[in-house]
Structure P
Amino acid sequence: MTKLIVCDPISAAAIEGMRALGITVDVRDDIELDALAEIIAEYEGMAVRGRTKVREPLIDRAEKLSLIIRAGVGLDNIDVKYAQSKGITVANTPAASTNAVAELALGLMFSLARLLARADATMKAGQWAKKALAGTELMGKTLGIIGYGRIGQLLGEKARALGMDVIAFDAYIKHADIVPFEELLRRADYISLHLPHNKGTHHLLGAEEFAQMKRGVLLVDAARGGVVDEAALYAALMDGSVAGAALDVYSQEPPKSELLRKLVALPQVVATPHIGAGTKEAKIRIGDEIIKAARKYLVISR
């Protein structure tokens, strides 16, 4: 019987759907890497989210493994090419969470524009800070989207519906909205990131890039930790060159370092705990995609 291990939390519907295919599914969604390495040789398939790191040493111990399912978009926690060189298929669910992440990015933009988090905090503290909470409108502002794949383009559609001007930068996609990177930094009132973290995008936004932006720019990062140099962002927020930032991702998750604790505590920062794909609807779609991948690569292919 084909066996699959679930290493991170996924929906109960996805688990039951795979079992209905005749797959033996072992749910170990809090398993640590050392323990996983001891048992991975038993399994033909594994399902992970972002927590479990599937690196070369683990892959070398996965003697039967033929499928890794990443419940989500990013594959930066998996050594994809090495897995493929071992005959292992790596599948993800790229479309399932597109709308959820685009809506979160838009919601974070609204929060920055209208100071919603600060307004809520003052009300909960028993204050009536109406005069101190004059915000701005999104309509008429320029949104610069860095990374113009599924999520970036959907965010662009939503932003246009609000009357925003949309420009984008992507090194791999041709589109009418694409402008040079430096032009985007110079023109944008809001910048939203939607690209993976890798060697080419590590600290894509740092001190040099913040210096090229409009003074008072607002930044949204619902992509991956490490794309933004958080020390440089903190400095830019402190000197006012960046007026505010909304962060859903961090170089360390949960953020425990002194720098990150200081960063998320700033009043001009809206911080959320990597909830981009965390909607009920997205979880259902992700579950459906997991079942399809399991059927295609673990059932039909055998």
Structure Q
Amino acid sequence: MKSSRAKSFGGNEKRLEQLTAWLMAGPAIFGLLVFIGLPFCLAVIFSLTTLKLDSPLPVEFCGFEQFYRVFADQGFRQALVNNTIFAAVIVPLQTTAALALALLLNRPLRGMIIFRTIFFMPVIFPMALIAIVFELIFAPGPNGLLNSFLLFLSNGYWQPLDFLHNPHTALAAIITLSIWQGVGFQMIIMLAGLQAIPAALYEAAAMDGADRWQRFVHITLPQMRNTIIFVALVTTILAFRLFDQVWILTQGGPNRATTTVMFETVRAIFKRQDVARGAAMSVLFFMIVLTVTILQRWLAKEKREID
């Protein structure tokens, strides 16, 4: 009798825990369905039609024609190449810089909180403000801040460049801005991962005669593995969402050197009023980012637990 009552009580407690979990996860699930699931479903539906806001023709079902048009568009292909180059450069550089800054700031020194705040401040600044500041830095002519600095270093031999309107330097300028603005976010995550490493591991290694480099290689990196993978995944997703910097600084130019998939999608919807084409770009972009993310996780083989 007691055993049946215990089982009944245990079952009720388990159901109560499940109900509590669903109630707490409910708002997040609702937000995902309303703000991600529903728009994606609408994008899939629109991509199979000829919906164009400024067209007097009736909307018709066209199957996968919009996807064929997108792949045949030179602008979209160039945007995809630019996005790939941007992500291939930004992910390793920003992840490495974030880890280096976290190691530098993970020290029990006075005033270290101030330095952490300074490095994190660019993350909370609006991108429009940062883009305007970097537009002044990359300004053409000898009066531009970067050109002036390079003229000073070269003792007048530097030839001033128009960084944002030169096809060979425009994307590099966007990459520089993005690393400076976003590295603080990844740094905070890395710093949290470093502070979660047990100090006893370093003490034991020091007693065994391990130097700093050996402790970094054999303790810090293995313990930070999941954190580094997470930062790389988030940085990859953010890199493929590149839009604000391009819109403000270069408008996709010069000669499509900085155009991105997000930029082409927004231009198709809001400038050309071609909702169906923009929806097809959005669906393709979602599938590409999802594939890259899954592939990245598979290659990294993230460990759920670290021994």
Item to check | At a computed 76, 65, 32 (Cα extents along the principal axes in Å), which of P, Q | outcome: Q
Checklist entry - For which of P, Q does distance in nm of label points 7 Å out along Cα→Cβ at positions 67 and 259, calculated from the coordinates, equal 4.1? => result P
Checklist entry - For which of the structures P, Q does the calculation of Cα extents along the principal axes in Å, for residues 155-242 alone return 33, 29, 21? => result P
Checklist entry - Given that relative contact order in percent (Cα under 8 Å, 6 or more apart), derived from a single structure, equals 17, which label among P, Q identifies that structure? => result P
Item to check | Winner on FRET efficiency 1/(1 + (r/R0)^6) of positions 99 and 211 (r between Cβ atoms, R0 = 25 Å, to 0.05) once structures P, Q are ranked, highest first | outcome: Q
Checklist entry - When helix-only ellipticity at 222 nm (-39500 (n - 2.57) for each DSSP H run of 4 or more, over all residues; to 500) is calculated, the result is -10500; to which of the structures P, Q does this value belong? => result P
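Bear in mind these aren't lab numbers, they're just calculated from the coordinates by the rules spelled out. This one's a predicted model, so the numbers in the text were calculated from it and none came from an experiment. Cβ atoms are built from the backbone, for glycine too; each structure is taken alone.
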